[in-house]
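Input: structures, listed below.
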Structure P
Amino acid sequence: MILRICLILFLGFCLQTPVLAKDFSQLYDEKTLRQAAKSYGPNLQGMFQEDFLGRLTQQERHAAPEIRFETPLIGAGRSLFEYYTFIDRQRIVIPILSVKFLDDLSITYAYMERFNCNREMFFHYLIKLLRDKSYPLTPPRAALGIPSNALEDAFVDDVSQKMLKSTIFFLLGHEYGHVMYRHRGYEQISKAEAQRQESQSDDFALDVMRRIGVDPMGLALFFATASAQEAVPERFGSQTAFDQNIRRTSTHPLSGNRLRNISRYMRKHAAAFARLQPDQPAYITAIQLLAGEIDKTGSSLSDGEFRKFMYDRALQTSTRQLQMACD
């Protein structure tokens, strides 16, 4: 069952959020979200006005002259994955709740990589949080035992910031693409056309990131996280039946397919992403390696047996096992 809170001219990632008996707006208390807004709000607006809009071509900018970027504490769907656009009003909306969750995920994953934690537990946590009705609402860092001073480590601070920044850039570019291309609302078009629109906005976001020189290093984590909400192919009896169901019912391409497209784009434009780096050859190599890892992640997310295995393992994982991921 899909949550449909959206009007005809309301487009965004939020549309594929499954209905659970949870109100995700309660993952953080209001005080925490308001404190986060004081920090994120000005930074997000600066990124949007200077780094994003300032790098668009004149033609792209004129396509949405009244564009505004809004950051309410909580989105209309009270979800952790709400990034959407009101086409007619030229409004991009990314709630603080969604940014806070992305930031905590980035810090958690960077810390687990830095200290060789059991990263399988990271994805088990996501599945339990998003799909297990009995699992209590617990923020990522608390659930996986990440210390409060995690950002004092230079690697964790640097990598998590880059992951968050690249993801936000992609989201801004994707949502701006919906406005620029005057995409039609999902209720007006076929599912195939809706998926084409999503892919077109993905490509535009990647193109802007290439021009700016921001590599998509955070997108593997973002789409792997989003995939925890997607249906498991095994439940449809066969991969063919699953693929047919997606074409018939989904407004968005599967996360695995989107990651493989991102990987291809990175390989093709590695030199462009590296042009602002002091050691361009080394950075090109790093981009190609990252593209390979993103492609592997995309392939894994498209593997029905692997998805079922991870889902079943996650539901069997205890809260204590999650908290001991870095022990």
Structure Q
Amino acid sequence: MTHWLYQNLPNYPMLLLFTIIVGMLICLSKGADILVDEAVTMSVRWGVPKVVIGATIVSLGTTLPEASVSVAAAVGGNPDIALGNAIGSVICDSSLIIGIASLIRPLPVHRSTTGRQSWIQLGSGALLISAALPWSNLSRLFTTEGTIPQWEGFLFLVLLALYLYTTFNHSRSGIREPAAAVDPVAEPDTAPIGIVAVKMIIGLSLIILASKILLPTVEVTAVRIGIPQSIIAATLIAFGTSLPELITAIQASRKGHGELAVGNIIGADILNILFVTGAAAAVTPSGLTVPRYFYYFHLPFMMIILIFFKTFLSTGRAEINRIEGSVMLLLYVLFTTGGYVLIQG
């Protein structure tokens, strides 16, 4: 579908392009509304905190675009794109999306659940760096490429299954959040749980489909009005596959379910490392190539952002406030600017 869009959209008049953009934005908003409402319903029905639902079920759905892009890139012989997409999505999720969502409304933090999830998030980032390092030739760390071998890809997928199992098991083991974590009055849907799951899938499908159509349309429109391709690559493409997380987080924050947004971002980061990177490496017999500039820019920047995020989750306050959100946004601007300079250099 993407190939067809890039072939045909340049022939469309500007009015039609703008109409498609508006229509896809409406679909994104509606899909996110459905996904958030049904995720809250599932949280209440199962007695599982919204942050856990966000970190598992919702995150699995919203990371599907990253997974499909990275696996396709790996199979197509572009393993650096596969890895760059996963790392870039972690950076975008934890800085840009958290920043925007917290500016809309401060994001609640329930430390007993979020604390455990955020340690896994930080540990996953450290695990990725460890897997990417050229251990046999560390003396040439910044001058040689590395490789994430295929067997480590399968290991990541095993760790993903373990993460999902232990997260649900822990959340249902009798350890509960304060009452606010599972809101007993917020059950917007009284349908059977199977129907709720189907509605979640419909909402998620709307988000992903609208994203797939919106991004090429915006790119073609930007080129048509004279925005350079280099600027498009450094901005639009950089967070394109994270659009489902962005829309979901905005709607969750707007509706007062900020903990769902936090859980979605934490879970998406973990899944981008274990699921997206793991799947891309697993389908590549020669492993994922790690370009040398990843060692002095992408990987360090990813860990800096994860450390800031973890710090803001551990301050003892009950929320990520707007000042902290602004700091995360600034980090994303620095990353985007630095990446643009690196590309131009």
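Can you tell which of P, Q yields 21 when relative contact order in percent (Cα under 8 Å, 6 or more apart) is derived from it? So the calculation was done on P.
One of P, Q was used to calculate helix-only ellipticity at 222 nm (-39500 (n - 2.57) for each DSSP H run of 4 or more, over all residues; to 500), giving -22500; which? For helix-only ellipticity at 222 nm (-39500 (n - 2.57) for each DSSP H run of 4 or more, over all residues; to 500), the value -22500 is produced by structure Q. A value of 0.85 for FRET efficiency 1/(1 + (r/R0)^6) of positions 89 and 289 (r between Cβ atoms, R0 = 25 Å, to 0.05), calculated from one of P, Q, originates in structure Q.
Each value in this text was obtained by applying a stated rule to the coordinates, not by laboratory testing. All figures in this text were calculated on a predicted structure; none of them were measured in a lab. Cβ atoms are built from the backbone, for glycine too; each structure is taken alone.
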